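Derivation of every value follows stated rules applied to the coordinates shown; laboratory data play no part. Keep in mind that what you see is a predicted model, and the values were worked out from it rather than measured. Cβ atoms are built from the backbone, for glycine too; each structure is taken alone.
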Structure P
Amino acid sequence: MNGDKVAFSSIDEYIALFPPDVQDKLQTLRKVIKEAAPGANEKISYQMPTFALHGNLVHFAAYQNHIGFYPGASGISAFLDELSVYKNAKGSVQFPIDELPPYALITRIVQFRVAENIGRADAKLKKKK
């Protein structure tokens, strides 16, 4: 690991590094995800705040010009029409840092990912029986 890279141990530690206005957006995003996935666990993965439930659900990260949201390829493709107004890629979307993220849309994406991960976990259990 590069000597000048910061290794985060918690989402609080990650969020604390940003200016207050960005912290507010990240804390709201965190709250929105928690409400949409109440059974999910918080962790740091890939040095980003991550929520996991039967595997990773979503990651997010702040950058100079945007907040990155990473619901995976399925989370992007299922909501591509609504996400098309933002810069996006196969498994990520960028919300401009100077705008409020679309929290209602994020809620729906997280709920979709929860259902997807639970379905995958249930299928694995049935396969073992």
Structure Q
Amino acid sequence: MDILCDNEIYSFCPEVAGGLGVPRIPAEIVKNDKPFIVQNEEGKDVTINFLLGAKKALDVCLEENIKVALLKANSPSCGNINIYDGTFTSNLIEGQGLTARLLKEKGIEVFNETQLKDLKGFIKANK
């Protein structure tokens, strides 16, 4: 089964949807529990952009009846297993980005690009 050929794909970047540009200054979650704080490498608080992007991603999933998302590993938005620790030293910790967390809380399965075999299995089992 080929994921791209056999399924409808929606391309969506929560960070761009939340108002951040491309390219953008790297950002990390510096406080990983409520109230969340996300800062970019220059120390600017970009939390609202990440929260808004997560909400917009959820809205698309709900409107389009999307049950599974393929997200970018380690991202402060999309990381589903690990995220950077907020020190901008490339140190990974166990945790979830804001979009991944919100989607999972709402019952949407999330995978990253290193979990394509698991994603294929999930899709096959849920067709």
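Identify which of structures P, Q gives the largest calculated value of mean count of other Cβ atoms within 10 Å over residues 55-62.
Details: P: 20.6; Q: 17.1.
Greatest value across P, Q: structure P.
Of structures P, Q, which gives 3.0 when distance in nm of label points 7 Å out along Cα→Cβ at positions 15 and 119 is computed from the coordinates?
P
Please state which of the structures P, Q yields 2.6 when distance in nm of label points 7 Å out along Cα→Cβ at positions 47 and 79 is computed from it.
Considering all the candidates, the number was obtained from P.
Have a look at P, Q and say which one yields 25, 19, 13 for semi-axes √(5λ) of the Cα gyration tensor in Å, as calculated.
This figure was derived from P.
Which one of P, Q has helix-only ellipticity at 222 nm (-39500 (n - 2.57) for each DSSP H run of 4 or more, over all residues; to 500), as calculated from the coordinates, equal to -9500? Provide the component values of the computation, followed by the final result.
Values: P: -14000; Q: -9500.
Answer for the origin of the read-out: Q.
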